[in-house]
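Participant: These are the structures, in structure tokens.
The numbers here are math on the coordinates, done by the rules we state, and not lab data. No experiment lies behind these values; they were computed from the predicted model shown. Cβ atoms are built from the backbone, for glycine too; each structure is taken alone.
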Structure 1
Amino acid sequence: MPLLDTPWPPINEMIDLRPGSVTTVASLPTAGRSTFTLNMALHNALKGTCTLYTSSEIDAESLTEKAVSALYGIDLRHREAPLGGWDVFSARTKAEVVSLPLYLHAATQETPEAAFEAGTVTSGQRGRKVRLWVLDSLAHFSPFVHADDGVWDFEQSMTQLRRIAEREQMAIVVTACAENQSEDELLTLEHVPSPVVKLSDQVLMLHREGAYWQNGPASDVAIVTRLKPELEKPATLRFKPRLCRFSSLEIDI
């Protein structure tokens, strides 16, 4: 089985996607954690690893559009015409995307167990066992403790993810929202729900200056730090939102 890793050498120095592990990628809203983890999923699928990407934030068509944009470096949302025209591009990419061991799942299920069962139907039919599962985002698969005040039971959903990872002997990457009180407050583990921190093997924090708190354009530079286990050295990536890509300052994906 190919080694699970990421498209970015600096990130590979801080992450260990071993079978049975749960890794959380946290950030403030709009920082790009969905795109970050989609790039991870695409990278591993291109190496032949059976990969499932589950999201309840966008529909199946939009999810596929983001994946195609990231794979081929084309701005589909703004209808950027590819070389050779749309007909040639569509015919080529459709066959290539279908051939990948990548399953894009726009989920409606309410728990990780139910989402995993629904998302792996196609891979099971093709005789493939999922080795990497990305779940975006944890809050959408966590029940409310108190529905009136919007408090989620992350303990229950994270416990399910740990059980699935160990039972299936696959790596799970889950995204979670971090929350701080002002743009000047440095993001730490205290800004991530405590059950998420406790039940994760690793916690990465993704930060882009200006994302979420400012009305102006956010920086295209993203800083990734590992908060659990703590690692002082951060990694820097370039964010290309129109192409749904993050790229290393050393090697582009």
Structure 2
Amino acid sequence: MHIYANPKRFLSLAKWLMPVLFWSGLSLSVLAMAWGLFAVPQDRLMGETVRIIFIHVPSAWLGMGGWTGIAISSAALLIWKHPLAGIAARAIAVPGMVFCAICLATGSIWGRPTWGTWWEWDGRLVSMLVLLFLYGGYIALTQAAAREGGSYKIAAIFGLVGAINVPIINRSVVWWNSLHQPPSITMGKSSIDPVFLWPLMTAVLGFSLLFGAIVLMRMRTLIAEAQVEARLRRRALDDDAPLPHTAPAMGGA
């Protein structure tokens, strides 16, 4: 992956990869939504409300996966000084926060008819809410560093420390008794009926490809902004440079 540390190589890769991810992800997402809304039968216990699973679960996956990406990029920035690592982390933060918010919103909508309440202070919901606040804190740190022209190391350290919350979210329904159902998909097996599982996996794949396309779009934008800022800074330095002194003309006797 270090061969793509050069922005020029990365941009050449992203130029053709971004539309591939976007259009394939959009197609799969639309297919999964239509499949889940019109072809999948209602659940025996949850009825029609089960259809929200096709948005809620992919959003939860990407909310946690987004912060995992931030942590990996932060480690690359701190350990290997990877030139694009900080840009990748910044590009992931906003879509990761959006999917985390969608997860909380859809979970609340789903919880109202199934639990009888919009919100429950259990381990899964609280740890997911903490993740939303972590995203907000990380974005604030990176914006402050960009505004002040400072280092992104503090944000990278924050990204690594915040990763502690990801396994807490994952294992919360196992560690604490709550209204939230236990894990339905584990390593090598699933308790979800195939009639729901296949459109759900299609939705997860489609949303993930869209997420990747959005991250590449944002990385290209951040690189372009950095290049424009560098050009403007060089031009300002050139404008402020003193004019060269010339020797006075020597008059003849």
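Participant: Of structures 1, 2, which gives 21.6 when mean count of other Cβ atoms within 10 Å over residues 69-76 is computed from the coordinates? List each step's numbers first, then the result.
Facilitator: On the way: 1: 18.9; 2: 21.6.
Only structure 2 yields this read-out.
Participant: Which structure, out of 1, 2, was distance in nm of label points 7 Å out along Cα→Cβ at positions 61 and 173 derived from, given a value of 2.8?
Facilitator: 1
Participant: Taking helix-only ellipticity at 222 nm (-39500 (n - 2.57) for each DSSP H run of 4 or more, over all residues; to 500) from the coordinates of each of 1, 2, which one would give -25500?
Facilitator: Considering all the candidates, the number was obtained from 2.
Participant: Another question about this same structure. Here Cα extents along the principal axes in Å has been calculated and equals 112, 35, 30, so which of 1, 2 was it run on?
Facilitator: Values: 1: 50, 43, 38; 2: 112, 35, 30.
It was calculated from structure 2.
Participant: Right, here's the next one. Say we calculate mean count of other Cβ atoms within 10 Å over residues 85-92 for every structure; which of 1, 2 gives the highest result?
Facilitator: Numbers: 1: 11.4; 2: 24.6.
Evaluating mean count of other Cβ atoms within 10 Å over residues 85-92 on every structure, the highest lands on 2.
Participant: Still on this model: Given 3.0 as the derived value for distance in nm of label points 7 Å out along Cα→Cβ at positions 21 and 133, which of the supplied structures 1, 2 does it correspond to?
Facilitator: On the way: 1: 1.8; 2: 3.0.
Label of the originating structure: 2.
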